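Next up: the structures, one after another.
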Structure 1
Amino acid sequence: MTPLIAVHDLTKTYVVGEVEVRALRGVSLEVLPGEFVSLTGPSGSGKSTFMHLAGCLDRPTGGSYLMNGRDVSNLGKHELARIRNREIGFVFQGFNLLSRTTALENVELPLLYAGSIPAKERHARAAAALEAVGLGNRLDHHPNQLSGGQQQRVAIARALVNNPVLLLADEPTGNLDTRTSIEVMGIFQSLNARGLTIVLVTHEMEIAEYGTRIVAFRDGRVRSDRPVTNRRNATSELETFAAQADVDALSA
């Protein structure tokens, strides 16, 4: 099976004034289609830098990056933009929604950037993506009319609307409470069960355990790479939350 992500001896060095910051120091890593990989590590460990390189948001200083067997390390900016738009979905901690546009319009944005897609098809695909994350009845709501968890669902729908082969999520639960975080991870687990490859950056080990594999970064290098032996199940955890809420309601 051809890896979806295959990096070899990947390095990234930033120059800040007269100081060189070596963010990645020779990372070699493969992600197979259908995996759910959690990247962990302390701040400054290199996990977010790796995410940016994997998402073609930045270029490596050295090493190679093959995506689906194609070397993307040295592609031009227009080809990288095409890959980001059509093959990769992004979910960030801060949601990154446009405040003056509806949920439907926010989800449509990647389709607008792709160009040549009729308005009727854009609307239908965006509505279907929102329906898939449980927001089919919130199409016309603006971000300030949605909870934090609902805003993150809109961001996930936007990431899915172009049917990407890879979903990259950078601290997607960082601004959410415990229950809402579990709901979001439940969406990710459901998407992964349907075959979508997911790479998740998190500093929380509890969140990392919703994946199938944990890769730990430190000082710009991969320090460990292991399967998740006791994977957390968001669906069962939400059922426990609901049962406890019923008990609390009866005893109130």
Structure 2
Amino acid sequence: MSDLEVQTVAEIPAGPGLSQVQRVTNIFSAPSKTFEDIKRGNRSWWLPWVILAIFGYLFFAVVVSRVTMQTVVDNQSKLMSESQQERMAQMPADQRAVTAKWTLYITEGVFAAGPVFVLLVAAVVSLVLWGTINFVFGGKASFGAVFAVWFFASLPEVFKTLLGIVAIYAGGTAETFNIKNYAPTNVAAFLPVMETNKAVYALANSIDVVTIWTLILMGMGIAIVAGVKRSSGYIAVFGWWAIVVLIGVGVAVIQG
């Protein structure tokens, strides 16, 4: 038997990594392939970031043209707690006008700088998950790998953005538009926001199909790149999500 015939498995060269497009498409059909590719060292995250930015600006354009940013700000003012509304009412007229103007500028700025804020959120969340999966569950993930996992796992948010756009064009009135809950993907979307208890609404808003989909992908992804059990990844991700939800509900209770 020749040396060629006794080639070992270890000597067989590994196949090429996935392309950027393949990693994006696989996240919806075979997500483990994308995460395994990240684990092999292909940690580029620019394409999902660009995709999220494009859809974010598309949503921004639709909101500006169909709802207007002033209406967005006005609607959020109506949803403030009674104590907040009282403080606003007690302000001198000129101070209220300045506050309203700056609120509008800040809201527009957040939309305009959306991709930058996405990077900041990705960095903070990835740092927390990186520390959790490595130091609590004994994983061996690099920060860069967890950072890439975050971006690819967040791609289902595109569907939420599209549903939000459809909802705006499908007859949703500008006066009832809620920028904090713009798509019918959660329980709160079917509750009357003004009549529902704020804590109940905050909890219902957290029970979101797209968010849960994203969390499942994130848990799977960090488990794969860290080399730990899938259950460890899910516990890490859903554990932090539960903490954030409880904080949000607690704030809503305090605000009344």
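Determine which structure produced the value 25.6 for mean count of other Cβ atoms within 10 Å over residues 153-160, calculated from the coordinates; the candidates are 1, 2. Before the final figure, lay out each step's value.
Numbers: 1: 25.6; 2: 20.9.
Clearly, the read-out refers to 1.
helix-only ellipticity at 222 nm (-39500 (n - 2.57) for each DSSP H run of 4 or more, over all residues; to 500) computed as -12000: which structure among 1, 2?
The correct label is 1.
State the single structure among 1, 2 that was used to calculate distance in nm of label points 7 Å out along Cα→Cβ at positions 33 and 49, giving 3.2.
1
Which of 1, 2 yields 1.05 for Cα Rg over 2.2 N^0.38 Å, as computed?
The read-out was computed on structure 1.
Supply the structure label, taken from 1, 2, corresponding to log10 I(q)/I(0) by the Debye sum over Cα atoms at q = 0.11, 0.12, 0.20 Å⁻¹, for residues 97-200 alone with the calculated value -0.55, -0.65, -1.13. Please list the in-between numbers first.
Values: 1: -0.31, -0.37, -1.04; 2: -0.55, -0.65, -1.13.
Going label by label, the one that fits is 2.
Taking distance in nm of label points 7 Å out along Cα→Cβ at positions 105 and 129 from the coordinates of each of 1, 2, which one would give 3.6?
It must be structure 2, since only it matches.
Have a look at 1, 2 and say which one yields 0.00 for FRET efficiency 1/(1 + (r/R0)^6) of positions 25 and 89 (r between Cβ atoms, R0 = 25 Å, to 0.05), as calculated.
Answer for the origin of the read-out: 2.
Every number in this text was worked out from the coordinates using simple rules, so none of it is lab data. Note that the coordinates shown come from a computational prediction; the quantities given were computed from them, not determined experimentally. Cβ atoms are built from the backbone, for glycine too; each structure is taken alone.
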